1. Figure out for me which of the structures P, Q, R the number 28 belongs to, where relative contact order in percent (Cα under 8 Å, 6 or more apart) was derived from the coordinates.
2. Ranked on FRET efficiency 1/(1 + (r/R0)^6) of positions 83 and 131 (r between Cβ atoms, R0 = 25 Å, to 0.05), which label among P, Q, R comes first with the largest value?
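No value in this document is a laboratory result; all are computed from the given coordinates. Keep in mind it's a predicted model, so treat the numbers as computed, not measured. Cβ atoms are built from the backbone, for glycine too; each structure is taken alone.
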Structure P
Amino acid sequence: MQVSLFDGAEPIAVRPFTGLRRTVLGDGAWIDVLPGWLTGADELFRLLAGGVPWRAERRQMYERVVDVPRLLCFYRENVPLPHPVLAEARDALSVRYADELGEPFRTAGLCYYRDGRDSVAWHGDTIGRGSTEDTMVAIVSVGAPRPLLLRPRGGGATVRYALGHGDLIVMGGSCQRTWEHAVPKTTKAVGPRISVQFRPRGVR
């Protein structure tokens, strides 16, 4: 993994939200982005990579069952998270977005992208309330940057963010219903990345 030049000596901690920038996508969707929100993110990556009970999944894809191209771990509501800073991050996000979201973030889903062959296809988090209600999904990335792409459902221009080393992106409003996001495969040499997705109750 390529280590950030600014990360090595810093403690694992949550920064203030200074510098958070919102982009309005349209159709009621928006994203907030804050690079380097977590300090010590490379050390956190190493701890999560070695300490989380990762699992491989297989899913039905048309007429066959295929391997899910990433490792996964899901922390339900009230289940302790694998590092205290993740609970701190979840609580800080709940306070920051209390007025807009109207409820706290409750769960954490972790995805481990081991190399460029790991990916996630175009989708919205529409299992549960996200299919019919405005909601939020907050993603913190640690490890090497990988592109997160967003596009309107039905086609349109793609928005691209390279996320890693403690970067934060929050997808809000109608984003899960009216936009899709993906982490594409790549043949380029890329390091591993872990994303942590915080969601409210009933959103997957």
Structure Q
Amino acid sequence: MTFFKCFVIAFVLLLISCEKGAGTFVLKGEITDMTFGQGHSDATIRLYKVPVGTQELIPIDSAILNTNGNYQFSFLREQMEKYVIRVEKEGYFEIIEDIYMSSLTLENDNIRNYQTHAKSWIGIQLQNDNPENTDHLRYIKQEGLENCETCCPNTEQNFYGPLDTTIYCINNGNEVYSLFYWVIGTATNDLVSMTTTAFDTSYVAISY
């Protein structure tokens, strides 16, 4: 084999080696505002990459969502552990989603659709009108947002003796929040509910 032929073969192998793993991912989708049944317009969406074995978020790109809540990112394929999507807008629950390298394909667009809700709150006003130390109020949530860091618990809540307080719980905007309460040892019990207004605080009162 001549020197020239060896050189050509080596050059071709080098090109193949350099191009191995190269390519561009296309990540696109729609973010929906479930509270108002429309695109999550004017929210900021950011894309990060996370190198293997680290927790470092390295920015790749960002954009403002259009009227329909659509987004699209194109980025080079790299040996990353994962990518992270973050969507933020004042008054709404933040979206943070991990997208692992193994779930992405170069052959087709990678579709990722997400949903969020406007925030709202309920104030549960508890008032014992004729308090005695033996009084025992108990309530438990029936409907409302759950399994979030700032959610009020789903378990029974107990209160004793004199009581005059307000407990605030977060909820999805324009959705029902309800709870059942009873005064232990009496016939006093009821189901109270309220549709919490988006971006605002609604109140229910329990007096006994």
Structure R
Amino acid sequence: MKDHDIYVFDFDGTLFDTLESLYPTFRYGFDAIGMKVTDKEIEEFTHHSLEETIVMKGIPEKDIELFMNKILEALDIDEFLKMIKPFPEVVEVLAELKKRGKRIAIMSNNNTAHIHKTLRILEFPVEFDVVVGGDMSPRPKPYPDPLFVAFDKMGVSDASKAVYVGDSLQDGETARAAGIDGVVVDRWHRYEKVTGEKCYDLRALIEE
């Protein structure tokens, strides 16, 4: 796979298996406003921002603030956080990239403080150059704005040798919108066509 100088990663489904924690998290939010949600719906919501989830589910305007507050509250419940696990190859791949002198970052629609807390609670052994959550940009993915925030915080003026790595079609579109390379990690072989390159786990990033 093509070599890059800067590797920016999505959080959920790319570096970390967060799905088990998101089932109770979304139910916590929907229960608060008296709405039911299926596992399949939750799995779809994980690939979208909260704003998009609200539209997709048709949450009444009067309930939006409560829903969002409850989701943010649930994201940081220790019991749920401890359900999150890095995918098996993640630490090895990130450590190897750093060994090769690459810069690594996280850019996610998730909340920045939540990502930092997750890394802290899990005692994640690899340090990132920057962590940019959806709250740090006026427009979330698939707009390129959060990537530009990440590059700005890294002091990167030329992102031509950067790549964005994510697990959804939206992530490939985000990379394209930013004018950089993209890699979609299709762990469950769901996508026939993607924007940019595709792999099945992150080891492909360090293969010669």
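1. On the way: P: 28; Q: 19; R: 25.
So the calculation was done on P.
2. Values: P: 0.20; Q: 0.00; R: 0.80.
When FRET efficiency 1/(1 + (r/R0)^6) of positions 83 and 131 (r between Cβ atoms, R0 = 25 Å, to 0.05) is calculated for P, Q, R, structure R comes out on top.
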